[in-house]
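We did not get these values from a lab; they are worked out from the coordinates using the rules stated. Here the structure is a predicted model, which is why all the values come from computation and not from measurement. Cβ atoms are built from the backbone, for glycine too; each structure is taken alone.
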Structure I
Amino acid sequence: MPPLPRARARPPPRAAAAAAAPIPAPSRRALATDAPVIVATKALIAAAGRPDVLSLAQGVVHWAPPGAAVAAAASAGAGRGAHLYGPAAGSPELADAILQDLKTGIGLGPGHEAMVTAGANQGFVNVVLSTLDANDKAILFAPYYFNHLMALQMTGGGARVALGGTDPETLLPDVAWLEAQCASPDPPKLAVLVNPCNPTGAVLPQGLIDRAVAATAAAGCWLVLDETYAPFLYGDG
């Protein structure tokens, strides 16, 4: 008996139609978000065919963590319950250690809580999502940390970002402009200061921070003080 002919598998009509349909457009928020300057810089160097050019746009630690730290992390990851969902605010032990460090380092008073996030950028996104709606005004100071603007853009608030300037000599943010913005009929809902500043490296004096605190408090505005680089500050600054 001759072998029976094999039927060719054909995709269902719906699957074929779906494959031929155009890909839906991404969100307008995503399209309105700036590309990271790091990626743009690498693309410019590659397009120019200049492997001898080095980008200073990103500071990267190229050496590995100490062996003891790697071993401690591996041991913690193998501990009981490490593979399960944990508290939304992160490990209670780590959160408490962070809080104690802030109390010792900057004199943080009582009544505060700490949240563990996957890096400072994730922490800032959490702040934006929990304090701002898309039509709320936010303030950054140029030159700003590019991920801060990207976080505001990708959450729908890019059109309401107001950029303040900095002193050309000291590179300190124009706090008088911030005070005027807070006292205006259209005050911000959130203002961001970075101390020490990325990318300028300027260290904000306490008097400037105190003025920013007073202005934003009077306006009912959240003041975000990003001190990611504080551990790299040495001396009396």
Structure II
Amino acid sequence: MTPFHVDTLSKDAISDTPQLNPEGWALVLDEHFNSIDPATWQTWGTPPAPVGVHVDTIFDPSCVETIDGGGLRLIAKDLADGKYPGGIIESVPSFTYGYFETRCKVPRGAGFWPAFWLWDRHDATLPEIDIFENLGLDTFYMSTHYGGKLLSVPCNTGDLSLGYHNFSARWDETNVIFYVDDTVRAAINHGGVLNAPQYILLDLFIGGWSGTPPPETVFPAYFDVDYIKVWQKT
């Protein structure tokens, strides 16, 4: 039986965020990507096995750039030697519980799979919190994983590529609450199994779950990130 179920929370629980209750939170990561600090972020080449089995992407460090004036750009490039070059970063420090937020603009097009997620590839249970995964069109997904079990909640907010949006999640000992532009979109009760440190990832996959890009797909495509912030309870 899956440890996960969609939960209905009280107004007080939903509103306990750094924006609405700042006195209860401490900002522990405030990353605007004026540079990519190797003490904080690493990039991938060949993805680890749990990822590599279902994506058509080869992760290329040249697909990770900073933007003049601050910000991160992950790039998807056209097919080369049977794989699509794409970008990913993973945090060096790990985090247990907190409020995780990014402000970003996703690319539009079938075959693109940008995501903001938490994961520990070193844990055999493969715990994972997908704060958002977008499949290049209007629907995105909020998910939790543990021990091969998955609960994914779809949401349609229209064309997310038209501008920047805030994607956030509050992870505590019982629940993961998902927000888009400070509005609650879902809450998943994880039954206490998501209780170990996880790492932050931002990526632009190509193919896999999102499908093979059709011939009309425009490359290069960009996943632009204004910031990543993490708050933890004081």
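Comparing distance in nm of label points 7 Å out along Cα→Cβ at positions 94 and 126 across structures I, II, the highest value is found for II.
Identify the structure, out of I, II, from whose coordinates helix-only ellipticity at 222 nm (-39500 (n - 2.57) for each DSSP H run of 4 or more, over all residues; to 500) was calculated to give -500. The value was obtained from structure II. Calculated for structures I, II, relative contact order in percent (Cα under 8 Å, 6 or more apart) is largest in II. Given a value of 1.4 for distance in nm of label points 7 Å out along Cα→Cβ at positions 86 and 150, calculated from one of I, II, which structure does it belong to? Working through the options, I get structure II.
Among the shown structures I, II, from which was the value 4.0 of distance in nm of label points 7 Å out along Cα→Cβ at positions 158 and 206 calculated? Label of the originating structure: I. Here semi-axes √(5λ) of the Cα gyration tensor in Å, for residues 30-77 alone was derived from just one of the structures I, II, and that gives 33, 18, 8; the source is I.
Thinking only about mean count of other Cβ atoms within 10 Å over residues 102-109, which of I, II has the largest value? Largest one: structure II. I, II: which one has mean count of other Cβ atoms within 10 Å over residues 70-77, as calculated, at 10.6? Answer for the origin of the read-out: I. Out of I, II, which has the highest value for mean projected area of the Cα convex hull in nm², for residues 62-165 alone? Answer by largest value of mean projected area of the Cα convex hull in nm², for residues 62-165 alone: I. Work out the source of 0.94 here, i.e. which of I, II gives that when Rg/Rh (Cα atoms, Kirkwood Rh) is computed. Going through each structure in turn, the value belongs to II.
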